[in-house]
Structure I
Amino acid sequence: MKIKEKDYNFIVGVPCSKFKGLIDYDRAIIATKEDEAIAIAVGAKLVGKNPKVFMQNSGLGNIVDIVTSLLKPYDISIPLFISLRTKPEHHSFMGKITIELLKLLNYQNYTLLKE
């Protein structure tokens, strides 16, 4: 399954092996950090593109400032596709707080399950 290309014409983010088969990395812009990916997506939106951002939840803390100081005050909506990692151990804590952090940032969130 791939994310519908007709719905999004600009893809940027930080790579994650969990998105294999879902994100066409040959067409995506690869960012070094999550907040950088959002900044690039905002620029794309300002010139008429329909962007989406992908990232691992381990980098979610990197977007708090740009979400609270740019996206929310200026009512800019950028869909985020976030892989949820709870293992290995160093991902455990962020895995536990990911959904709550998204709620605090007023990001409506959905969990897609692999079946």
Structure II
Amino acid sequence: EDRSLRDLTAVVYALQAASLLVGVTLLAAVVVNYVKREDVAGTWLESHFTWQIRTFWFSLLWTVIGAITLLILVGFVILSVWLIWFIYRIAKGWIALAEGKPVGAKTAGN
């Protein structure tokens, strides 16, 4: 295991968490994921990168849908559910990383 890649994965989780206060850090996080993805290919950290990338894209989707539907009030529900899901994804991933475990559906049997 490359300690620097593990640390980088933790930095990405931190950037995702910071995006709740400074939204642009979520974009920085996914850029790091895509730039360094080849470096983690075939390792247990690959599952974290996939998890983080999916968190970004689903967040983008649901926040856009939530923002569009704010006018009919359902957007508040969508954004509230997204926020809970987003915090859960960061926490679950970060905890698995701290325990040295992969994260996500591919790892259900582990």
Structure III
Amino acid sequence: MIALFLILTMIAGILILPGWYWANKGLPQSVWICLLPATGLALWAALTALGFGAQSLANLVETPLIASVAVVVAYLKFIVFDRKPALNSYGTVFAIAAVILATILLRTFMPDLPE
């Protein structure tokens, strides 16, 4: 399971890197954006360990969804928030909050999947 988290985090981080590099040409970008998948997956692991939500090995399907949401949110930050100076300072906070919210919603509303 640890290997799954590491692989998903690396793949999602690699998918974020081109956007980060492109956006970094205009405005300096925080490296924390590349760690969005790790944030979501670590929160998912913590919520699962605490018994929050459905408990089944089949619920591992949530992890690629969280990594995908992190990639999409990162690109939304690059495209929407970094283009407008008024929203620029809120981009990273929005991205982290969106990944955390998506993780909590997935753990809350994902049904107990059969194995």
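Brief remarks follow.
- Once relative contact order in percent (Cα under 8 Å, 6 or more apart) is computed for every structure in I, II, III, the highest value turns out to be that of III.
- When helix-only ellipticity at 222 nm (-39500 (n - 2.57) for each DSSP H run of 4 or more, over all residues; to 500) is computed across structures I, II, III, the figure -7000 traces back to I.
- Per distance in nm of label points 7 Å out along Cα→Cβ at positions 51 and 75, the highest-valued of structures I, II, III: III
- Among I, II, III, structure where distance in nm of label points 7 Å out along Cα→Cβ at positions 27 and 59 as derived comes to 1.3: II
Taken together, the values in this text are just the output of simple stated rules run on the coordinates, not laboratory data. Computed from a predicted model, the values in this text were never measured in an experiment. Cβ atoms are built from the backbone, for glycine too; each structure is taken alone.
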